[in-house]
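What follows are several structures.
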Structure P
Amino acid sequence: MRSKICFAAAETRSFECASIVLRQVGSASVSNDTIQRVVGQVGAEWAERRDADPKTVHALAKRPEEPPPMAIVECDGGR
C-alpha cells in the first residue's frame, strides 16, 4: 500500500488529489494527513540510504565525485 500511496502522491503532486485518486481508482480511503506522513517516512528512508556508507547493502549507488574533464558531442546532418 505504501508504494501505491507514494505513486499517487508523486503523480498528482498533491496530498489531497492523491487521496481522491486512491479512493476512486485504488479502492482505498486514505486521508491527506496519512499520505503526507507515509511520503515523509519513505523520503526519510531514501535520504538515509542515500547518505549511507556505499559499502553497505542498504546504500544507494554512489554518485561520481567529479565530472569527466571533457565531453565530446557529434552531430550528423542526416543527408
Structure Q
Amino acid sequence: GTITCNFDGTKNNDTYIEKGAFIGSGCQLVAPVRVGQKAMVGAGSTITENVPAYGLALARNRQTVIEGKRPPISSDEDLI
C-alpha cells in the first residue's frame, strides 16, 4: 500500500494523484505534493516534491549495514 502523509503537526495538507498516475507499492507521499497525469512513482519511494505529468520519480536510499553496532539489549529474549 501507499501512505499519504498529510498532517504536518499543525495543519492538514493536500496530496493530489492525477488521472492515470501509477504509485508503486510501499510509497509515502508527503504533502503538499502532486503526482501528475500518467506519472510513475517507483516502489518504496518517499516523495516530497511534485512529480510532473509523464515523469518518473524514484526516491530511495541504498541500504546501509554497520557491522558490530547493534544496540544493547538485556537478553536475546528481548528480540522475540
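What follows is calculated from the coordinates using simple rules that are stated; it is not laboratory data. It should be emphasised that the depicted structure is a prediction, and the values quoted were computed from it without experimental measurement. Cβ atoms are built from the backbone, for glycine too; each structure is taken alone.
Kindly point out which one of P, Q the value 2.9 was derived from, the read-out being distance in nm of label points 7 Å out along Cα→Cβ at positions 26 and 50.
Among P, Q, the structure yielding 2.9 for distance in nm of label points 7 Å out along Cα→Cβ at positions 26 and 50 is Q.
Comparing relative contact order in percent (Cα under 8 Å, 6 or more apart) across P, Q, which is largest?
If we compare relative contact order in percent (Cα under 8 Å, 6 or more apart) over P, Q, the biggest value is for Q.
Going by FRET efficiency 1/(1 + (r/R0)^6) of positions 34 and 58 (r between Cβ atoms, R0 = 30 Å, to 0.05), which of structures P, Q comes out largest?
Q
Suppose helix-only ellipticity at 222 nm (-39500 (n - 2.57) for each DSSP H run of 4 or more, over all residues; to 500) works out to -16500; of P, Q, which structure was it derived from?
P
Have a look at P, Q and say which one yields 41 for percent of Cα pairs over 22 Å apart, as calculated. Please report the intermediate quantities before stating the final value.
Numbers: P: 52; Q: 41.
So the calculation was done on Q.
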